[in-house]
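Structures for review follow.
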Structure I
Amino acid sequence: MKSRLSPLLLCLLLLLPLSASAQSEPLGSHPEAQAFIRDMASLHGFDAALLGERLNRITPNSKVLQLIAPPSKPTQRSWQRYRSRFIETTRINHGLRFWQENAVALARARALYGVPEEVIVAIIGVETLYGRNTGSFNTLEALATLAFHYPRRAEYFRQELEQLLLLARENGTDPADYTGSFAGALGIPQFMPGSLRRYAVDFDGDGRIDLAGSTTDAIGSVARFLEQHGWQKDEPVAVPARLNREPDPAWIDAGIRPSLDMETLQAAGVRAQVLPNRKVTFVDLVTPGQATEYWLGYENFYVITRYNRSSFYAMSVYQLAEALRQRQLAGRQQAAL
């Protein structure tokens, strides 16, 4: 009698570390890698033999798979624990210095794309501590490992591997020369290769896009990414909310895209200082053992989640941006005395 693996057991097996033989197997020999090579040849005119040879020079990176795998013992989500990583003195002080050193580029990005300086600075601060932590993984190796040895998101990482190869060809560079995060994110703003090709700009005017070495290119690219995803100039991001009852689960189930009418929320006991005629999203920031923090997010809150699809991430960017803006304003007022 044939036996079937339960879905749970199958998932657990997929998360097990690679065997020693799989770890040493050239990535180009994987059956799905060979299909990928054929697709790159037929769709984009790559030389299949040369691409296969390139992928056969590298083997799966077990550290990449270890870092991307869900924890074996997941901890409870905690907004206050997450927030403390980013809204702290070092990141704020470095952010103010980054703002001062790049004031001209930041002001130009705001004028061109409508994104405030503090939001651009905050995203770069959250992503890489203003370019200090950009990652040291070989991007080709990392993306190929995830494309062919991480079934959960293989399709996504194959798309990004495709984008990396196209990016390298367009720029006349070796795809093995790129370094970044274990998940394939590149440079000061941690753009994935696809985002780099679609949204990055040569903001310093030197004739090339360099997100690893040009802070100015990084600033312009972050601003353009947000603008292209619908950033609304001079519009707010989020406001705190108070409730006199437990939230309706339907508010949370409505998702991160603003779709709720404030009149409906007010009738249900939600109190917040909101602008009229705006749709909002209901954001619950949970910390175990503490009262849940509630916010209402506008369209610009949703736009920040296009960078990282997490309400914790978007709120950290927003609150870091607010801390930077307030410190910057206080500094100007002090200087005017």
Structure II
Amino acid sequence: MRHIYDTVALGELLIDFTENGVSEQGNPLWEANPGGAPCNVLAMLRKLGKSSAFIGKVGNDVYGRQLRKTVSDAGIDVSGLLVDPSVHTTLAIVHRTENGDRDFSFYRDPGADMMLSEGDLPEEMIRSCRVFHFGTLSMTHDGVRAATKKAVAMAKESGALISFDPNLRPPLWKSSDLAKECIAWGLSQCDILKIADNELEFMTGSTDFDEGAKILLDTCPNIRLLNVTAGPDGSYCYHRGMRVYAPAIRLPGTIETTGAGDTFCACVLNDVLENGIDKPDEAAIYRMLRFANAAAYLVTTKKGAIRAMPEKSAVLELLKAQGDPV
């Protein structure tokens, strides 16, 4: 199969309303930032020069049109982005906590992203990628879950590497048991896993990263590259018996953490696309993690995600300033 896209991603595309001060009357102001984890990943990959395409649904409304334009302007192929004629675009209210983390409230009952069905899938696009990326927000409901599973099967049949990020959002699940079941399925399918510290604990019951990673790798030997992100505490990679830790970039300037994990994920996928999934040694893994950590820090210094992704040159300049070889 001739590959047309470096990465194809499927999932949610939505508006993140983030706090942006108060009006003269003292009312909170909210900025409508385009977002959604899968497209965040693709946006960073485009910054790194990789071709990408997105599969999903938005509503026939002002927000859906804004999202389509934003994604297209980012250089992402939107031929797989469909418009639902009757269901509005999904919205998320992102409240920033004192430590810079986020608390989410969703307007998605239903939301257009949930309406993607098996019949909507662009088969040729899915079978024409080197990496297929997905999360679990496209698995919260029956129809879109079936579409996600079919798309993953198509991608695997064509020989694509499968990338998975659980991106757990508890308010969107009918139960924690269903969330665990769907995440477990994703874990059983992927070659490349990016999982946050809280998600690792959710799935394994362990707060020890080494123990949690061992549980996942013992249960899912299909996982070839396992990365655990721990925010300001850095990131870990478990690969071919190696365990590598890279510290985060700790500098002032963080506004919010929206898109940080997605930026990290994209940088890892970029490294896999350029250098292969099998890393030769710990030094290569460390360089991969540090680049991803630096890019993730830079995206936290701006609001939103898709339009906030850093240029490769900015990441390299930051690493050079930190004393990393570039």
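None of the figures in this text is laboratory data; all of them are computed from the coordinates on show. All of these numbers come straight from a predicted model, not from anything done at the bench.
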> When Cα Rg over 2.2 N^0.38 Å is calculated for each of the structures I, II, which structure yields the highest value?
Replying inline: I
> Out of I, II, which one gives 31, 17, 6 for semi-axes √(5λ) of the Cα gyration tensor in Å, for residues 89-136 alone as computed from the coordinates?
Replying inline: II
>> I have -16000 for helix-only ellipticity at 222 nm (-39500 (n - 2.57) for each DSSP H run of 4 or more, over all residues; to 500), calculated from one of the structures I, II. Which structure is it?
In response: I
